[in-house]
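For reference, the structures are reproduced in the following blocks.
A short reminder: the numbers here are calculations on the coordinates, not readings from a lab. What you see is a predicted model, and the numbers here were worked out from it, not measured in a lab. Cβ atoms are built from the backbone, for glycine too; each structure is taken alone.
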Structure I
């Protein structure tokens, strides 16, 4: 897979169990970093979303937590090679342990979380660790986020449609209330494949909802997709 080159940074991913994918790029481009002082990327993987957030907000400090040592070390190299290295700090830790020990609060927390809750496990143990909710249940994630998020802060995730509906319900029990929902479809009129969700720690007057599709009939990126990612993709 080699290096994935973006406009303002590059991502080395040879050793990483989870490569750069559409989900991470969508979330990193979709999340609103405006006015945020400090952000946290849970399960940073290659460091992609942490780097995207740092690019979006030139003064924001970004922390990233990654449980896999292999992924952490490669993400660390990606950060060191970027122009944002002075504003990004990475930790090789579980989010549960990080939340228990951290005295810091974050204005923004972002995660492309594990979403498989059943089915056949991967033979690749690193992928199993990353993509299954064996080591990080959604309840554990939300509990950790609730303790780390500042009052009035935002928490953003991308999840498959059905898991997303349940995720919204669980989030409410941790005082994380849905504020924005984008339904992601592969093509115009096709079924919903992902939900981009933003939660607020506190009351929400109105939920912002919209639809988004990725590709035109000829498999080229849709206008919405191109506009969302134009600051990151080379073409």
Structure II
């Protein structure tokens, strides 16, 4: 989504829907629904899945807005979330992107912001049995920045989740959007690292979402392989951290 003013209205918002597969007919029905009768919209249809980052770059590289929202289809926004985020960016020019407080479908908190990952923590978090995770929960909680999230205050962070990133379009374009080497997974980590070189990334708890995604290790061997390939690219680019 693209925004040109901090106050959200139908004259300043454009919704871009990226069809990265074979759901074009469903998307056309969606954008004609009464819920989307106000904002302008456009559909970008790819004949095949070009990857998460490449698909988003098709919009980012041509965008002329002041602010841009990267949003997954498995996210539901709480009322006023966008207004809160846009107002924050308007009032804090030293911030390039904001990340929301998130809940799962059962209302449990999710921890989208992260510290720089280590190979050990990624393996522990994704594949270890629950009893071992419990034994090592202090390190995992630090990686997930749980103390910060539970403090319920705005704070600078190192890595934010790609399911929802509200960002200054100019800075997204300055880093040329997502790194196209990542087909899926870690593209948001890499984006965060590049944006962090330019300005602040901020966790904003007043801005809230419900997120239904995650758990890549439970999606089968194909997703595990993509996760491993992307992790290798990320660590090779930004530095290996084993523990």
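Descriptive notes on the structure:
- Source structure (of I, II) for Cα extents along the principal axes in Å, computed value 48, 42, 42: I
- Answer label among I, II for the case where relative contact order in percent (Cα under 8 Å, 6 or more apart), calculated from the coordinates, equals 17: I
- Source structure (of I, II) for distance in nm of label points 7 Å out along Cα→Cβ at positions 66 and 106, computed value 4.2: II
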